[in-house]
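Quick heads-up: structures coming right below.
Throughout, read-outs are computed from the coordinates displayed, never taken from laboratory work. None of these values were measured; they are calculated from a predicted model. Cβ atoms are built from the backbone, for glycine too; each structure is taken alone.
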Structure 1
Amino acid sequence: MAEAYIVAAARTAGGKRGGALKDWHPADLGAAVLNALVDRSGIDPASVEDVIAGCVGQVGEQSFHIGRNMVMASRLPDSVPAVSIDRQCGSSQQALHFAAQAVMSGTQDVVIAAGVESMTRVPMGLPVLLPMQAGIGIGPWPQSIKDRYGVTEFSQFTGAEMIAGNYQMQREELDAFALESHRRAAAATERGDLTEEIVSLEIVDADGNTVQHNRDEGIRPDASLEGLASLRTLKPDGVITAGNASQICDGASGVLVVSERALNEHGLTPLARIDNLTVTAGDPVIMLMEPIPATRRALERSGRRIEDIDLYEVNEAFAPVPLAWLRELGGDPERLNVNGGAIALGHPLGASGTKLMTTLLHALHKRGKRFGLQTMCEGGGIANVTIVEGLH
């Protein structure tokens, strides 16, 4: 089978809810990333054969085909098609998988995988709430599904609490993990390790001045265990708080995937080779555990061991998720989310997949490492895993 390569990867700096990116329409956010991928690779925009765009809240400003709207808002020509997909938090990671599969199958040579989510302008859960508020329907789960699984609803918050309970994780352990996420993200920012991956965006600050937004807004360099301990748990008897869960975030991200033929024809320099693409599904109630069996399958199919992987990005949807993953896989905490994760940097839902991949690729290059693995827990008990080989 033909190989697939990533030749450019970029993301916006995260914006807090109602923060730096509140005035950016999501189509324009996504377009800024598309433009950056073309600029950074130097490829002819007309050679892009498809744009696969992940987005979870496809309603309001993210409705009516956000992928195509991103293309129309960008400098890509009208000849570039697009498709919008939803695999929940793994939407843009799945976009990468689809792009790589298109290239590996030989049906396309140049494909952009991207994602966007403005959680300020399209709040989380809005696609469910709007019809129900209008008195239309009963929500996404018919009674047949509720009866089958013995639940009244499916909740990632419940899943996170279940994981913490199953592994007897205490609040202090989760808060310590969250603190380390902020420390790593703050240190990476100060070292300039995130600079090259970020697409700088023009915004207007609180004083009315035009400035550049190029630093993740959610990082708290002054975070402390005492401050995290002061936060209320989401459930009275629970351990999950806003401090040890991912931050609501606005942002966009993307990667440019090409074939070996495109590398030669366009004179492109690869950042990485796609080594393995895996997606699995399991228990939709606890739902957030699926990165563990998905990673095991990916390692088995690639013929690699966890010891062979130099860096891993495991999305910090909630602190129990990467902590359980480490325990089950025997991973090295020093290789996990080395520049911090979604607890500090934010989790812009549909954009998080290619956002994590962008950070992983740049981290591999800066450290001169070879193999990276990315995995994402997703609504419905699904998980994607991507293994890449950094090319230096």
Structure 2
Amino acid sequence: MNIACILAGTNYPLFADRTVYGLRLVERLQRQFHEFKFDEVLFISDLPSPVENISSKSIPELSRFLQNLDLQQDIRLFLVRSNVIVDDRLIKFMRESKEDLQLTEHGGFVKLSGSNLEVFVHHLSQVKDMGQLIDFTKKQPDSFSIKIVTPNNFDSYIEDLRLNFVPYYFQYESDSDLRSIENQMYEANFKGTMDFIATYIYKYPVREITRFLSRYPSVKPNYITFLSIVASFAVPLLFALGYMGLAVLTGWCMFIFDSVDGKLARLTVRLSRTAGIIEHATSAPAIFLWFAGLTWHFADGQFFAFDNINTIAGWTLMILYWVDKTMCGIFRIKFKREIYDFAIIDKTFHLIACRRAIILLIVTVGYIAGKTESSFRFLAFWMVCSFVFHLLRIIWISARISKSNSHQT
């Protein structure tokens, strides 16, 4: 049984209404613990809660609640100060750890179980005010055996984001910290290996759009995901009909939507696994249809006329795109890591590899220059280059790993 207690001290009124990405600090912690399926999330304070769906409990009420539990069971108690802003990964790591932990030397987040929990329940009956309970998260009496850890002790690699980023942990003290805190939280939720357009161009506009939309709870991440999916399937239809300018504009809107929805979901703790699955399941088919739409347009509907260079270019794009995706997917399954972030050379090439944003950029440049057909043919050439690069890298990496394993055995 996992129980989380959010502790509000005497300085609580100073930050009760402060928000980070549209969420009050207490509400953020509550959502995070619920996201990890905690059995109980309690707000401990002498003051009312600023959040409607979480009521406050006093120290005596907490003491009675814990005393009524069977402490011989597998019960883990998490005490966190209400001015703490903590990375989801730290909650997960703290929960999964077999040891009792205090996060950072300055305290603010403590996990108790077993004999430590029994001692704490006895200790709680002697606590006279919230200040003493808050102090407990900073330094425990000698009768407790708790290991002090820091975010640096945990794995910094985020597989889904292909990113190395030390889990963030902040204790809010003043309003001047909020902007910096939000920026670091955003960095921890932006994919580490991306094309250069995402990395150097729309990364920061997306941050500001996400920050703005987070102020409006009615704007749900799933709405943005829906717009992204609709736009991604509208693009190939517009390509096929020859509306290149509108297709390009819709495509770039799709990329903004696609980037904002995930950031908004993670930063406002409104994750939807169903939406994520649908989005990923539709992404590759949509891009395949982009190629089909372009082929239909530039080959004048002669989809199977293989004496037409544009038909050949289109089928080259469609076939190699799927082969390349499949090949990289098998690599990830086998080596538990994306090929894109395996080494510096892979990360560097991914900046310009033939993927969605680069595909649209090539078409956009061709449209602006009045050379859309030439850009379509160049796109096929660049797809061949990307495929060959990935194929050679997979062969090289596989050979090196196999050689290393043989030496170890």
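Could you figure out which one of 1, 2 the value 5.0 for distance in nm of label points 7 Å out along Cα→Cβ at positions 62 and 342 was computed from?
2
Between 1, 2, which one scores greatest on mean count of other Cβ atoms within 10 Å over residues 182-189?
1
Compare FRET efficiency 1/(1 + (r/R0)^6) of positions 30 and 294 (r between Cβ atoms, R0 = 30 Å, to 0.05) across structures 1, 2 and report the one with the greatest value.
Going through 1, 2 one by one, FRET efficiency 1/(1 + (r/R0)^6) of positions 30 and 294 (r between Cβ atoms, R0 = 30 Å, to 0.05) peaks for structure 1.
Kindly point out which one of 1, 2 the value 0.40 was derived from, the read-out being FRET efficiency 1/(1 + (r/R0)^6) of positions 6 and 126 (r between Cβ atoms, R0 = 30 Å, to 0.05).
The value was obtained from structure 1.
If helix-only ellipticity at 222 nm (-39500 (n - 2.57) for each DSSP H run of 4 or more, over all residues; to 500) computes to -18500, which of 1, 2 did it come from?
This value belongs to structure 2.
One of 1, 2 was used to compute mean projected area of the Cα convex hull in nm², and the answer was 24.2. Which one was it?
2
Thinking of 1, 2, which structure, once relative contact order in percent (Cα under 8 Å, 6 or more apart) is computed, gives back 28?
1
Of the structures labelled 1, 2, which one yields 16.7, 53 when Rg and Dmax of the Cα atoms in Å, for residues 254-325 alone is computed from its coordinates?
2
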